[in-house]
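The next part holds the structures, each set out as structure tokens.
No lab work stands behind these numbers, since they all come straight from the coordinates. Since the model is a prediction, treat every value here as computed from it, not as a measurement. Cβ atoms are built from the backbone, for glycine too; each structure is taken alone.
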Structure 1
Amino acid sequence: MKGMIFTEFMEMVEATWSLDMVDAIIADSRVASGGSYTSVGTYPHEEIIALVLALSQATGIATPELERTFGKHLFGRFALAYPRFFHGMDGGSFQFLSGIENVIHAEVRKLYPDAEPPTFEVEKGKFGLILTYYSPHPFSDLAWGLIEGCVAHFGEDIEVRSEAIHGQPGAQTRFILTRRG
């Protein structure tokens with residue numbers, strides 16, 4: 001997993017709680033890296049899981065809620081760091097999310113050949129969008145938060161629901177986005 005995910009997580013924890021909380025979750029999680037991350041490095045995905053679990057234990061907030069909160073935060077950071085991906089997005093969230101696989105993840109794979117982003121199947125409907133998330137890593141709640149962050153970024157009134165897909169290897173979730181009103 002790319003180090004930028006780790007550095008952004010640590011920044012969110014520091015901004016939301018404190019630098020002492022960052023130190024505490026690093027100590028409690030006993031991650032092999034010792035919590036020393038660079039944005040361009042690559043680290044085992046198990047370390048972010050351990051850090052989120054340690055934060056959950058320290059705060060009493062359930063890990064799915066923490067992952068969704070982090071996803072929302074992360075989308076905001078992506079929007080600031082990569083404004084070119086938002087240029088000409090007059091179709092809002094649906095247009096942006098429809099291009100996640102062929103535009104965003106294609107660029108990630110080009111820039112970082114060792115990256116393992118999830119894959120998304122996109123189905124467009126008259127009033128909504130269905131995104132089916134596939135990943136060997138258990139980050140469906142993070143993806144949900146990223147989707148919610150996208151909706152918030154574009155200021156749209158869209159309901160986002162999730163349905164776990166069971167019986168398949170890895171993490172698979174269907175996200176159903178429906179325009180309200």
Structure 2
Amino acid sequence: MPRPLDPTVNRALEAATLALLGEQGFAGMTVEGVAARAGVGKPAIYRRYADKAALVAGVVAAQLPQLEVPDLGDTRAELWQAVERGFPADGAAYVALIGGLMAEQSRHPELIAAFRHSVLLPRRAVGLALVERGQARGDLRTDIAAVAALDLFAGPFLARAFAGEDTGASWRQEAFAAWWTLVRKQPT
């Protein structure tokens with residue numbers, strides 16, 4: 001039976017990976033450099049991650065809060081909880097990180113593939129399931145495709161972060177209220 005992975009090593013790897021990504025970008029950073037910065041050997045990395053792309057995607061995923069929303073029987077409350085838990089606290093830093101990943105896409109398609117697989121698609125699946133559950137309950141409009149409803153909220157967050165605009169709590173509440181007005185099923 002393998003021994004559990006040391007959480008202090010995990011934190012050191014996360015810090016080293018984020019630092020080197022910021023300093024050197026994905027292409028410039030190496031597994032050796034991450035290991036040296038974290039004060040561990042390369043085997044410590046390969047016990048956790050298959051390759052450099054998986055390391056970066058795993059570290060990005062670890063920066064985000066878990067996105068699991070229980071069935072509360074209240075579509076609006078569930079969706080708001082997903083917004084509170086699912087959107088990164090620092091929109092600008094998150095978009096900067098994603099922008100760096102996207103910039104590497106043509107040279108390192110494995111990086112964006114790992115990011116999509118480990119981070120983006122699982123989080124979108126949770127949001128999509130919440131919207132579909134709300135539609136099944138009759139709380140949300142069904143003339144808007146569930147994925148379009150999801151994109152209607154995620155898009156403004158990304159646009160504001162790219163523009164350097166505030167994406168904090170106040171904006172999120174206002175944006176969610178506007179989005180809810182657009183997608184909720186009106187009483188007949």
Structure 3
Amino acid sequence: MRLYALCDQDMLDAKGVSVEAFVELAKKHGAEIIQYRNKNADIAYIKQKLILIRKIYEGFLIVNDAYELIEFCDGVHVGQEDLKAINSDTKKAVEILRSVVNEDKIIGISTHNEREVETANSMDINYIGLGAYRNTTTKKDISGILGSELDAIASKSKHYVAAIGGVRLDDEFKYVRYNVIGSGLLK
């Protein structure tokens with residue numbers, strides 16, 4: 001299992017955990033990627049947190065949604081609804097995003113079913129997040145639980161796959177490169 005740690009600010013605040021403490025836990029578990037997600041703060045606050053994480057973490061740093069801060073990290077992860085905010089056609093949205101995010105940076109998108117995975121196969125992205133695998137406390141708008149179907153759907157992706165949504169450290173998949181763990185690191 002390869003670890004992609006989801007550093008969700010709302011989760012940290014709810015559990016009284018600092019970004020620094022979360023990053024240390026992620027490093028202890030061998031996280032290769034940390035994604036910083038903050039759906040409520042302004043760009044200046046998110047930028048401060050990215051700079052802080054970069055100072056204490058040498059792995060890949062991904063920002064959620066805030067592609068305008070790409071210079072402070074290694075890539076951006078965007079959900080389906082956030083893509084549609086860029087353009088109603090998700091393929092066109094990724095083209096626009098790629099025009100802002102240079103080829104030396106990573107783009108990942110969330111997918112939730114086989115249709116979205118097949119659409120993503122034609123996009124200029126680096127990976128997909130696929131899920132939700134099971135219920136999770138860090139996301140309220142889960143469109144469906146994939147459970148044991150996740151690995152079969154992952155096998156249809158031409159991109160790296162990160163399993164998202166309620167994934168645990170001990171979960172194992174055949175076609176998934178990364179397990180995305182958020183609150184599971186805090187237990």
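Which structure, out of 1, 2, 3, was Rg/Rh (Cα atoms, Kirkwood Rh), for residues 8-87 alone calculated from, if the result is 0.99?
Checking each candidate, the match is 1.
Given that helix-only ellipticity at 222 nm (-39500 (n - 2.57) for each DSSP H run of 4 or more, over all residues; to 500), derived from a single structure, equals -15000, which label among 1, 2, 3 identifies that structure? Write down the numbers at each step before the final one.
Details: 1: -15000; 2: -21500; 3: -9500.
Source structure for this number: 1.
Computing mean count of other Cβ atoms within 10 Å over residues 72-79 gives 22.1 for which of 1, 2, 3? Please list the in-between numbers first.
Numbers: 1: 18.4; 2: 15.9; 3: 22.1.
Structure 3 accounts for this read-out.
Which structure, out of 1, 2, 3, was Cα extents along the principal axes in Å calculated from, if the result is 49, 34, 34?
Source structure for this number: 1.
Which structure, out of 1, 2, 3, was mean count of other Cβ atoms within 10 Å over residues 80-87 calculated from, if the result is 10.4?
1
The value 4.2 for distance in nm of label points 7 Å out along Cα→Cβ at positions 24 and 96 was derived from one model only; which of 1, 2, 3 is it?
Of the options listed, only 3 reproduces it.
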